[in-house]
Structure I
Amino acid sequence: MEPIAGRGIEGNVVQDVSLEKKLSLSIIASEDSDLEGSASPTLQPNYNLDFPKLPAFMRSHIEQPTNICLVDLLHLPVDYYDTVIDKIKQIRAINIESKVMILATGEQQAQESFNLFREANERGLVEVSTRPDPKESEYAADLSAMVGKLPNSLDELYKHGKNGKFENVEVVKIGGSIFDLLDRNVLHSLLTTIVEIHQDHDLILTVGGGPLQSVPADYRASLGISDFRYQESSRAQITQQALTVVDLLRQINSDKVAYMPPEDMVRTLKDNWITREFLMGKIPVFSYLPEESEEIGIPKTQYSASDAHTVRFADALGSGKVIFLKNTDGIYRRDPNLPKTFWNKLREPFREGKNDFFDFVYAPHIEDRIERLGLTPRGEVTDEHLIETLALQPFIDSRYLHTIQIVNGTKPQELVNAMDGIKAGSYILK
């Protein structure tokens, strides 16, 4: 196995791997699978091998996925396909650089129930490969031939993935709730950590409105300004927020930051101005999509909907994950930052009882499982706790995005863990 190139190449970002540092590979098979015995001698020289069994895999609580997961569906009843897909989505959510290969017989792949894996393959979540059937007369020879090809196949999958060169570039949004704190130490510590993270990971920053966004909202509520003026004012405030981040980053490292003006955004995406070499040297800061984004197939988006801008921009790049940095440890049934007086304001009793924490939640279920009531920075009631409503459908409809991760931006180590592929915060899946 050849050494795998590190950051800054055309292709997916991968960790620096040499012959001295093997990739980790989990071969996940049924209890009676013969794959383990056949594959171990061939793969042992190139990989650190682990052999979890499928039943245990489906029950497991994943904290740090291996680099590659090879899942053999032989003998697995179709009733368990949904559970396997859920685990695959969790693996890719936690570590965007982890890759998953599914092995299935031709007969399995011909079944309608296999559509789950076909769709996952089309979305870039998995690679599907055909394995020989034990019922075939030349099974032993065919299995040996397949195993012999695995090192090259797995190496190619890990280096290049499915979605193109920006699949593993994470778009990180500094949410408005971080700015709401108006705490210099919190923001400075976060941005310093982001600069340090950039030594090992490519990333792009976007911003939320925070207290600046409250100004146009107040003008609309108090003075009755038109929706056009509200959107234009929101655009100006988001721009100022992005420039604030640029200014603070330049104070930390003047060479690392690059502001991405909205007027250049169409050409940036259309002409592929963002390259691996560029991302290796700079941390781009993006504010919003311009009105002309429709020229490259991105629907026009309200300027006040910063979550939706981030989601659509990330998907246009081909990124697999967006990280939202918020003032919360993850996804709760109720906003944990709401005071008891909030419910008095609504003339409702305080919601007693356990405030459930969700490691994973599916986007279509958010409205049913998460109480969307919250407060704006000015104390106004909003029904968009966790994520803006206008961002949900673009995420569900996105071509490449498969995860939105919610991480506590006041705890920078959580962002480090998220970028390093260690479970942190919560994950929205689709």
Structure II
Amino acid sequence: MNNLAGAAHEVRLLLVGRGLRAFVDGYVAVLLPAYLLALGHGTWQVGLLSTATLLGSALATLALGAWGHRASSRFLLLAAALLMTATGLGFSGLSDFWPLLLVAFVGTLNPSAGDVSVFLPLEHSRLSHAAEGDARTRLFARYSLTGALCAALGALAAAVPDALTGQGVDRLTALRGMFVVYAGVGVLLWLLYARLPAQAATRQTVAPAPLGPSRRIVMRLAALFSVDAFAGGLVVNSLLALWLFERFNLSLTAAGAFFFWVGVLNALSLLAAPWVAKRIGLLNTMVFSHIPSSLFLILAAFAPNLSFALGFLLLRAALSQMDVPTRSAFVMAVVTPQERAAAASFTAVPRSLAAALSPSLGGALFAAGWFAAPLVACGCLKIAYDLALWAAFKERPGSQLVSEVETK
């Protein structure tokens, strides 16, 4: 198999894997608060468990950035798939909070809308070698689009426990069964990743290396991304679902339908991102789509009823993900090919490490009855991040950065 055919085969495997993970993540994010409440745990525990999940993912990703180049990405992906299986089995069989918290910390559970697991930098690193320039941006968009669409379908699956309960199945048993399915997808991923070559398919052999020449710019981006990540952690999908449950008494079925349409709108925004970025640059696409989405989130916090709240949140969803593929391409564009795996890890860390600090805060604010506070704080912090990012890099348009990397 030549390099071109090998790269296409590898891309297909990675996209299928992303879709499978997104599907189960889509319903787990909605079911997690309902599951914990059914077990007798409180609102604050939902936020604390989300914090543990994101913190564990952050530390694993940080370790990957520092030492991951010593092992093949295929081996690490296989190990992550086994960990995902263990995570699903742990959540399906445990009831006490502290054991669940431990599984959340060491496992692969994802309470957020995006992918914050250890899978992300490993897959990004391999994908970055499969295309160049604008084609790389489109590839990252396909990767993110696959995740968004499959997560949307997964959100619909959050209605399954309600359907089973209507057929006479115990509600808690139905909820546990969804985590067994999550474990089964981990097995499928192991079988899928076993078909990957030991090294990423590429037109040239590029040995992975730790950060070197690009360290300064990567660390600068990581610091800015941490602000965005902390803000996003205040309203990860599990907490947003909890907000809808507690403030508007939304059912699991209705919440699943809502998050389905959120995923569809996210997917449409991902489709538009490469087209927009090609015309106004990666950076401008990231910033000027993100600010309006944050304003819609703030408006949702003060919505007088459910219809207005869902409307503002859906408008937010139509814009909030346009920065995802452009951000990934932006990072890959500003580092050398040898540093891409390390850069992916070090810039992914703030998306879970900084975000890990805020879900417990968001849960505590909800428990105290301050339902608007997490949404408003998230929107304001994200706007501040966007303005700071644009000010720091506006002299280097995204189109120039894409052309620069091809000359390195």
For FRET efficiency 1/(1 + (r/R0)^6) of positions 100 and 252 (r between Cβ atoms, R0 = 35 Å, to 0.05) computed as 0.95, the structure of I, II it came from: II
From I, II, which structure was relative contact order in percent (Cα under 8 Å, 6 or more apart) = 17 calculated on? I
If distance in nm of label points 7 Å out along Cα→Cβ at positions 340 and 388 is computed to be 2.9, which of I, II is the source? II
If mean count of other Cβ atoms within 10 Å over residues 124-131 is computed and equals 19.6, the structure in I, II: I
Taking Kirkwood radius over Cα pairs in Å from the coordinates of each of I, II, which one would give 21.0? II
Identity of the structure behind -12000 (criterion: helix-only ellipticity at 222 nm (-39500 (n - 2.57) for each DSSP H run of 4 or more, over all residues; to 500), calculated), options I, II: I
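Every number here is computed from the coordinates shown, using simple stated rules; none is lab data. All values derive from a computational prediction rather than experimental measurement. Cβ atoms are built from the backbone, for glycine too; each structure is taken alone.
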